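See the structures that follow.
None of the figures in this text is laboratory data; all of them are computed from the coordinates on show. Not measured: the values here are computed from a predicted model. Cβ atoms are built from the backbone, for glycine too; each structure is taken alone.
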Structure I
Amino acid sequence: MAGLMAALCLAGFARTYFLPVWRGSFAGNWIFHVHGAFLFGWIALFVIQVSLVRRGHVSVHRQLGVLALVLVPGVVLSTFAVGVAAMRRDLAAGVGPLAISSLLGVITSMAWFAGLVTLGLLRRRHPATHKRLLFLATVAMIWPAAFRLRHYFPSVPHPEIYFALVLPDALILLAMARDWLVARRVHPVYWIGGSALIVEQSIEVMLFDGPAWRQLATTLAAPFL
């Protein structure tokens, strides 16, 4: 799962970030690069930590885990900063209220990420719970990468559903299926946290840019407009 999510992030941001940076055509300011460093720093740490445990290097895994204390705040703060920068850019380009609505999605995903990582770190002495909470936290943050896969498949309708919602949340269902196949039971973290994440994200898709969503987004975005 760690490798699959890393590949998803690399593919998703290849056209909108990596290739433009390589060609010198990327138009974003410095905060986008800071955000990219923290985001892929977390993904890299996640892959490394999984690999260390699989190879039995648990002590190194624990020592390296302190990097999360730097990466997690960096991911949250830089993601919010990028959301504000993108909102201002889109408003200047004439996108309108949709630009403000998009910021609320950034806030909710970072709330999930920060909350699940915090729970995961608090439960680090319970490996079965710890690893599942961190897995869900990573799923909560990768939907922007999954959504960008629409650039490869422009004919797919409703990419906000199939790419931003169904694709990342399918990873949760696969993890639940793995639990059932291996242990004949699904871990409570998936039943409670995974199900709650899927339901909340589904509600977001249904309410996005509606009247109530716009009102809440405008209230939260007002200090940054």
Structure II
Amino acid sequence: MSDSPVFGTDPLEGREGELCVKTDYVLVDFENVQPKNMKLLRERTCQIKIFVGTNQKIPFEVAEAIQAFGSDAEYIKIEGEGKNSLDFHIAYYIGRLTAESSDTHFHIVSKDTGFDPLIRHIKKRKINCERTATVEEISLLKPGPDSRLLKKQVKDVVERLSNGTKPRTEKKLISTIKSVLSKPLSEERITKIVRELGESGVITITDGKIIYSLPS
């Protein structure tokens, strides 16, 4: 991610390479919902599009939260002030993004039930789309099989660390992780496990040295 989101009326230009990779799109109806917990999506691979009314202002707290997503988050200011103007804009982008890639999943964040007939219509045409009233309800955030497996792997590593030798360097910790989990692990998976250990407070890495705070 880059350091700041892209502002503009046509955020799709010049990003064709990315569209093939990012298949989950979170489309926020900002006129209807002003979510304050967008950080829940930080660990997910998705693109976020915030649809803002013509005369609507973005609170600093929201802008700051969106800033953290860099080029994966974009503001789209709608044209016109009609009752359903924003809805039409979201429908347009769903159609355009679908044309760019056949493998997409759209998550509309809005309390407006007017989207539901559109969603039923496009789902009949094999386009994945859902509407939720809050960010927390997005299916993208629900733990899937891989998430449950990751939690089990972290638990197994913590048990070994609690009952055995505690490596003092990150390199030795990685060797321990590999020995605990018998199946071959990708570099990405090892990074996730080490990150989970850090975020849960089990380890703190300072200057390449590890300090432990293991559960009793």
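Tell me which of I, II gives 2.5 when you compute distance in nm of label points 7 Å out along Cα→Cβ at positions 43 and 59.
II
Work out which structure the value -11500 belongs to, where helix-only ellipticity at 222 nm (-39500 (n - 2.57) for each DSSP H run of 4 or more, over all residues; to 500) was derived from one of I, II.
II
Which structure, out of I, II, was distance in nm of label points 7 Å out along Cα→Cβ at positions 139 and 179 derived from, given a value of 0.9?
Attributed to the structure labelled I.
Using the calculated result 17.9, 54 for Rg and Dmax of the Cα atoms in Å, pick out the matching structure from I, II.
Label of the source structure: I.
Here distance in nm of label points 7 Å out along Cα→Cβ at positions 27 and 91 was calculated and came to 1.9; which of the structures I, II was it taken from?
Clearly, the read-out refers to I.
Consider the structures I, II: one of them gives 16.4, 52 for Rg and Dmax of the Cα atoms in Å, for residues 123-162 alone as calculated from the coordinates. Say which.
II
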